[in-house]
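Participant: Scrolling down, you'll hit the structures one after another.
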Structure I
Amino acid sequence: MYDFLKKDYLKLNKPYTFAQQKRKKYFGMPNIQFALFGAVLLLLFIGKIPGIVPTDIITTLFNVMMYAIMAIGFCMLLGYAGLASLGTAGFVGIGVYSAYFVMERWGLTFGLALVLAVLIAVGVGIAVGFISLRIEGIYLAIITLGVSEILAFAFKALASSLSLTAANRKLFFIKLGITNMQGAVYVIGVIVLVALLIMSNNLIKSPTGRAMIAMKNSTAAAQAMGISLMKYRLLAFVISVIYAAVAGVIYFLYIGSFQATDLLLTITTSLNILGAVIIGGATSLWGAIFGVFIIYGLNTILMSYVPFFRQNGDIMTIITGLLIIIIVMFYAGGFNQLINSIRFRINAKRKLRRLLSNGE
């Protein structure tokens, strides 16, 4: 009986060939997948030069990349640390105005703008993280929303007294025209997105990521195991704020307009990032990118190329709202959970089919 079961088990779980093992080893690794994703984004940009890919598609992809960076940071905060926040919009403003003062006012470079934005983001993240030690749940979300509104109001008031010019704007000590600048910033955006995806994936799999998950599941159990709530809550908020600020720096450098960036400094941005993470799955980096594409990318593409959606601009908002409701009710893990469940059922049916055929 044992030999019969063992024989069936080996038939159903045949070892991969060497080539299959090699493909599974490399292409199954998330970091390799992220790098391939970045290569696809760069190929699409290269396709813009001969006119194969329209310019508005490249602009849409860039916007999706920037919102994806924000969503990845939010994933680390909500999905792994279990902390709710509605402060994304205000944190993006840190990057926007850091880039303005460093590059426009002081005539310095993009790299220094990133450094200043990160330093300010660390300070804000630590301050908000200390608040989270006393407040949790919906009250923490309300507090972060208040912080975001204060920052956004201060930034908008500041913008009214600032003049905007690209004369002093440099990218690594090189002055570029608007078109060349946007092309270079697109490439930088791809590199930063892939780098942050890889860093986030490595962090999730590290002891720090496991400590965050333990803290999310039960603060009491985490403390009993010696996990410092202060340390990991501060870290989660700092990561979230840094990612939002970095996205703000790159977005401002690409758009170069306060009027365009002011659209980011609204509660709509915070709610859309929350919705994107819910749609894609709070514990999935790929899910965050997918959710951002649904809310920002798909909406823009449909309104640009489908007359029905262009004439009925609110349809996508309604569809997105219904999608969020359905996911919260039936798939709390978002599309990531849905895809995993479908994959599990397909594999189970395939193995059952093979078992029955071998039994015959």
Structure II
Amino acid sequence: MQLSEIAIRTNCQLEGDGELEITGVTGLEQAGPSELSFLSNPKYALKLKHSRAGAVVLAPNVAVPRPTLAVLRSPNPYLAFAQALELFYQPPRPAPGIHPWASIAPGARLGKNASIGSFAFIDDNVEIGDNAVLHSHVAVYRGARIGDDFYAHSHAVVREYCRIGNRVILQNGAVIGADGYGFAHRTDGSHYKIVQAGIVVLEDDVEVQAHSCIDRATVGETRVKAGAKIDNLVQVGHACTVGENNLICAQVGLAGSTELGRNVLFAGQAASAGHLKVGDGVVVTAMAAPHRDVEPGKTISGAPAIDNKLWLRCVAVYNRLPELVQTVRELKAEIEKLKKGVRSQDPSG
């Protein structure tokens, strides 16, 4: 595909040879003279200087390291790169049809163009919209309602009565609607299981990646709002609300009844205490643990989490603790010497 056509289809401004034939899209270090790459983070500018790429997607203000390099200018190079990648690769999609080894209850209702793989299980009173893809060993329990363009990879599970919107993707092993972690203590110290009578709701354009669990509520619902993206190995506890366009990264844990606003980012291995509210636009950095409500727009770090700038200062001090402890010991020794000197000069002593 010629670079000029890629520029049109990605809405980029072309600089250089528009007739250059592009055979693929890849990273700066791997790209060859017929391949397109991108630079979105300025700290990788040195890789751009040494790259053999024939063309590269750059922000408007980034300098070109050599005159022969063709450029596609975009205010969002990463997005343009993603759009260009789609021109060269589309994941394989199974043809419509129901595998003879799938198990579909008589009362289930499937929309048009469904593709149902071997050993998939769809229980009674399930409704699934048009263009659904369920790979092998996907299970949809009784009473679930699922919209159009649903895509579930092998071993994904949608439990009873859950609600899923349009264009939702479940990666391998994602579990939607498992029981919340609810137990009442008996007087003898044993635990009585509380029936988890609520559901999970995934709104439109949500993606839940591999082996993540969204627990159903004890009563009411756990809700993941439109456009949220949940990474691998994430635990969303019962009755949580994950806001619109949230990014929840790998190994995050949200305790029950956590409420996240819009455009919140939880970085890897962060965790929240239960029954707290996190405002719009908050960034929770890696391994941080908020233990109380967080105001909109804050960036927080540490466990328990505090303002990121304060945390950075604390970390800087922490790295100097051995030196500071030694200084305190030396000062303490000097003070003791001074005290002894004062006592020896005291006539009454």
Structure III
Amino acid sequence: MSDNAQTFDPDYAVPPGETLLETLEHLGLNQKQLAQRMGRPIKTINDIIKGTAAITEETALQLEKVTDVSARFWNNAEANYRERLAKSKKQEAARRHLDWANCFSYAKMVSLRFVPPTKDKEQRVRNLLKFFEVASSAEWESAYSKLQGAAREANNTQSELGDFSAWLRAGEIKARNVSCSPYSAKTFTANLVEIRALTRENPIVAWPEVVRLCADAGVALVFVPELKKIRVHGFTRWFTKKKAIIQLSLRYKTDDMLWFSFFHEAAYILLHDKQDIFVRDVDNPKEQEADEWAANFLIPPQEWTVFLTSLPPSPTSAIIKRFASQTGVANGIVLGRLQHREKRVGAGQFNHLKHKVEIKWKGLEGLG
């Protein structure tokens, strides 16, 4: 049998075992007989035919003797198969990467200066891999699908993992630039008392001091605007054993939401283990525990009970402001609780008591 009889050259990966099987049929041999003539286990022959075992140079020489097809042919067939198989896998990986890139709101990421602009899809993949510092989408999924921390999301909405991970990654990058002392629960607790007092100020004025007080206790406080497909207020996790991250999005741009989200996230650092996995379900007991801790830290329960007892059916802004001043917290914190938790004040009523929060985004390298 001449080599010229075996010149089929498809553009897809064909195991040389298929050609071997056709050759055996032509010769009137079965796999067992071939194995006996070659002095090889029948399992080896079967694996070669299935393409799960490679034809080695020694095997090619044995096949030449039994089939009268040159060893060069068998070696080339094996090499071509492995080459086409590798190309096919590479192409499939490229397709998966392109599909993966579609998981992100790339234009929004460009506007926030997370990644450089490009219309080339393959370049987008490279830019995203560089942003996440991973070798492939598989490593990205491994790193972010089970990320540790604690997320507070609105209305039990599940964030899209693509944009959610990009938002988290931006927080990681910003946290690198925050110089922190080693974490101290004692210092953090004491500094939270000072931060509580700062709620009386305009958040724009107070923010740099809040960041400093957190860093002094080993907590990097960062702000990253939310992306298109996420509905997250804040997220807490441990960057290292001695450095925690509180990341806020300012989803609702009023001081009552800012401060409550901040103290909610602070509760996770104080109440839970560093290895605790993140919680994305607002019905989770740990979420409720963090809510309760934040509410009680901002307004002591006994004081709040007395205030509610004396509150008239139609509260006035003056009553709200007086209690906030006596308690030492922002007017908006008291108003927000009356609106959302107690339902004693209409959702839009007295909103002039709240500060609008507009912390300017300064990019990944800035402090905003």
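A short reminder: the numbers here are calculations on the coordinates, not readings from a lab. Just so you know, these numbers come straight off a predicted model, no measurement behind them. Cβ atoms are built from the backbone, for glycine too; each structure is taken alone.
Participant: From which structure (I, II, III) was Kirkwood radius over Cα pairs in Å calculated, if the value obtained is 25.1?
Facilitator: Considering all the candidates, the number was obtained from III.
Participant: If we compute relative contact order in percent (Cα under 8 Å, 6 or more apart) for structures I, II, III, which one ends up with the highest value?
Facilitator: Going through I, II, III one by one, relative contact order in percent (Cα under 8 Å, 6 or more apart) peaks for structure I.
Participant: If you don't mind, another one. With distance in nm of label points 7 Å out along Cα→Cβ at positions 89 and 313 as the yardstick, tell me which of I, II, III scores highest.
Facilitator: Across I, II, III, distance in nm of label points 7 Å out along Cα→Cβ at positions 89 and 313 peaks for III.
Participant: Then there is this: Tell me which structure, out of I, II, III, gives 3.7 once distance in nm of label points 7 Å out along Cα→Cβ at positions 161 and 329 is calculated.
Facilitator: III
Participant: Determine which structure produced the value 3.9 for distance in nm of label points 7 Å out along Cα→Cβ at positions 33 and 249, calculated from the coordinates; the candidates are I, II, III.
Facilitator: II
Participant: Right, another one. For structures I, II, III, which has the highest computed value of FRET efficiency 1/(1 + (r/R0)^6) of positions 129 and 273 (r between Cβ atoms, R0 = 30 Å, to 0.05)?
Facilitator: That would be structure I.
Participant: Something else now. I, II, III: which one has helix-only ellipticity at 222 nm (-39500 (n - 2.57) for each DSSP H run of 4 or more, over all residues; to 500), as calculated, at -17500?
Facilitator: Label of the source structure: III.
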